[in-house]
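Structures given as structure tokens follow.
Nothing in this text is a laboratory measurement; each read-out follows from the coordinates by a stated rule. Fair warning: this is a prediction, and the values are worked out from it, not measured in the lab. Cβ atoms are built from the backbone, for glycine too; each structure is taken alone.
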Structure P
């Protein structure tokens, strides 16, 4: 791979995770170059210096519409919303750029767009870019295999008050890994093998997830707590660095972890 910095365009540059990505990119000029700070067409951030959202002064890069750039883009990192995905897909294909998506709450249409893009460029989607969450998922899978069906499973998650999707994308990752493809919040008695979800919202909680394994006379609880949003940005940048070396296709965060 070239020794030149990786050129990154961010989608959702004015958002919480976008601001963390901007800080990290600006602090590592030998590794990354900001090629675009993309926001929605109706965003109040259009035309403003992306540095305003980091609190650290000018970055010399104005927020523009998706697809606008001052040069080559090696990777697009997207932490915006499902409604922007068609635009982002078109930009990734037009720019021949790897696409790292951290958008949560995807439906079948959005998944189809990721699959469509993967025919032409490398695509990696993850609901969570934390190494710790990836390990939590593996531990939960191991616990289920060892404990068997006599233990009930419940997944509890808590996030900041502004989070929109529920259960969180990470809770659904855990649920799918444990055999529940739906991620539905259930009330009332549980059927055998049914996984329940508890959702809490408040304050500035970065993210907390616990998988409960509940037996008749004992229980196991596996918990991950995120203390700093920067960890998700770091994971996304590492994933992008790995993804630009891959051929077109659809990849998962686990695929990239071995390179970290």
Structure Q
């Protein structure tokens, strides 16, 4: 249950950022799907619903997604249903039920850096940047690699390009958190990217492995699949062991490479 002492509802980004950066222990409230499950009383929550950040805008070379855009908005967006074969809409559709997706926001998914996120591996294999209020625009990969910082995510920015993406989210059953997630992409410039998440840490690009696949091509897919599990770190939790995640990464990456190659 969500309990708090103070509720702030800023009307401007500057007000939201000032409150968040100056109030110790304050928490940003987007969809609040996971905050509602907590038991710890919060000193202050900052409601972002009044900042006008719920939109999906298509420009000539980019797609801009506001931080308060819900996963359901993404699922139903005509723009995203056609971009990259609808990979983003396909990815969010696997996340629990439509009521949950109508509440959860893309900004919350990115800012929280959840290890179990279905959508972060997909975004990593696209050319994705994060627009932060104070720090400005940085790549999603750099943002996820940074220690947790008190920043305000404003936009998710995806470059429009000719790209094929395959995704996987391995679960014991449809309502479970995934014990392994991943995505692989190939651009028209023959650049490959491989990302793996739910290790159970946050999703990460296998940069060295991706570079080898880009240089040598599909002929080394089996070697590359083994390299991915060697490059990335894995841990054990209640969903799966470290060893099982490593083994399944090899299988998952190989199959995603094959799927992308078949669709290119």
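Sorting P, Q by FRET efficiency 1/(1 + (r/R0)^6) of positions 95 and 199 (r between Cβ atoms, R0 = 30 Å, to 0.05) from high to low puts Q first, with the largest value.
Taking FRET efficiency 1/(1 + (r/R0)^6) of positions 191 and 231 (r between Cβ atoms, R0 = 25 Å, to 0.05) as the criterion, the largest value within structures P, Q is that of Q. When distance in nm of label points 7 Å out along Cα→Cβ at positions 111 and 215 is worked out for each of P, Q, structure Q gives the greatest result. Upon calculation of mean count of other Cβ atoms within 10 Å over residues 15-22 from the atomic coordinates, which of the structures P, Q produces 22.5? Among P, Q, the structure yielding 22.5 for mean count of other Cβ atoms within 10 Å over residues 15-22 is P. State the single structure among P, Q that was used to calculate relative contact order in percent (Cα under 8 Å, 6 or more apart), giving 15. The value was obtained from structure Q.
For which of the structures P, Q does the calculation of distance in nm of label points 7 Å out along Cα→Cβ at positions 175 and 207 return 1.7? Only structure P yields this read-out.
Thinking only about distance in nm of label points 7 Å out along Cα→Cβ at positions 55 and 79, which of P, Q has the largest value? Structure P gives the largest value of distance in nm of label points 7 Å out along Cα→Cβ at positions 55 and 79 among P, Q.
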